[in-house]
Structure 1
Amino acid sequence: MRLPARFAWSGLRSPHVHHFSPIIHFPHPRHLERYKENLRSWVQGNLTACGRSLFLFDEVDNLPPGLMEVLRPFLGPSWVVYGTNYRKAIFLFISNTGGEQINQVALEAWRGHREREEITLQELEPAVTRAVLDNPHHGFWRSGILEEQLLDALVPFLPLQRHHVRHCVLNELAQLGVEAPEEVVQAVLDGTSFFPEEEQLFSSNGCKTVASRITLFL
């Protein structure tokens, strides 16, 4: 379920939601040890203040390798770490690694006349996990998080097809309160890049450019 943008932004402004970006918070790999200590202290301190804190790590594939190992105690089977009960906390890790493998599975399913909704997690999880484990530049590299199966769930994002992007266009127009003619909707779709080159099946950027293209064509 996707919440309206105003609710999502309201939640992100909560003092108990903590968003980490590799570019903003961990830009220099040579400072890895300092980052690790700061991150451990930050997580521990905020869990002491609120056991239901949410920690969102964006672009994990661009985090300094080795950084995530400090989170192992907070993700492990113990109920109490450093004197704090952390089991109600939520950790979200967003990564682009495995995207090519996911796209390949989706393409093979389409060529096999299978519906997108028929693709199972069992088909995707091994390929995505292997792509992460084989990448020495990934934030999870040798962290033990995947090796010890400390993640509760893997949620792969399948590539969007043309009709999905069309829904994004219509939803964006609805949020803007604009009733645009079909020509505008089609123009946004025509301006979206799709792949593979022959089939033109999946959106190269999902719905990321929809809002800006709508503004352009309006």
Structure 2
Amino acid sequence: MRSLGVVVASGREKAYAYLKDTVLTDPAMQGEFLSEQEIADRIGVSRTPIREALLLLAAEDLVQLVPKRGARVAPLSGREISELMQLRGIVERYAAGHVVEAGRAPVQELGELLDRQSALSGPDQAKQFIAVDHLFHATLVSAVGNALLDRHYDGLRSRQIRAGVVALFNQHGRQEAVLDEHREILDALAANDSQSACAAIDRHLESTLKVLLAG
């Protein structure tokens, strides 16, 4: 008998999602070793799916498997941060140019996300702030209408959120600066000015990069 459209995540999928979205994005966990048993107890699975999830994350270079020590959250290197910003710039500039030319810049959606982000402040909401930050940029990319591009960009999500949270902790007032930079991007898209939108995207990514490398 077939299930009625109810999809139950496997233990491995549950562990993978928890590790990628919760543990790896915690600034306090950067460079730390992970306790398989503690994570298994926290999400209610056995250690086997935890190990399977860690193997998947190791294949993505998000954790390092150290013999006799276990899995360690791989800290973002300066090179990896620089390459992340370069790749984001390529994708986001393309998206901005494409949606303006096609006349379908997601101005209303981006405005609503900016309002949501503006309501989040303080270190206790840093992770939520950066989650909405990612959604802001992902919404621009998604407006292109290219499923493969969406999947490619989503693959950057964990690193993007980790970098964003670290940047907020590295510089006081970074949240306000991010909001201002997002407003510049949105205003340029609303004006159907792809050149200004691309320049605003570049400034945003460059400022983030400087904060991360300085920290």
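What follows is calculated from the coordinates using simple rules that are stated; it is not laboratory data. Treat the numbers as computed from the prediction; the structure is a model and nothing was measured. Cβ atoms are built from the backbone, for glycine too; each structure is taken alone.
Summary table
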item: Relative contact order in percent (Cα under 8 Å, 6 or more apart) derived as 17 - corresponding label from 1, 2; result: 1
item: Distance in nm of label points 7 Å out along Cα→Cβ at positions 59 and 163 derived as 2.4 - corresponding label from 1, 2; result: 2
item: Entry that produces 3.9 once distance in nm of label points 7 Å out along Cα→Cβ at positions 139 and 187 is calculated, selected from 1, 2; result: 1
item: Entry that produces 60, 40, 33 once Cα extents along the principal axes in Å is calculated, selected from 1, 2; result: 1
item: Distance in nm of label points 7 Å out along Cα→Cβ at positions 75 and 171 from the coordinates reads 2.7; which among 1, 2; result: 1
item: Parent structure of the calculated result -21500, given that helix-only ellipticity at 222 nm (-39500 (n - 2.57) for each DSSP H run of 4 or more, over all residues; to 500) is the read-out and 1, 2 the choices; result: 2
item: Answer label among 1, 2 for the case where distance in nm of label points 7 Å out along Cα→Cβ at positions 27 and 131, calculated from the coordinates, equals 2.9; result: 1
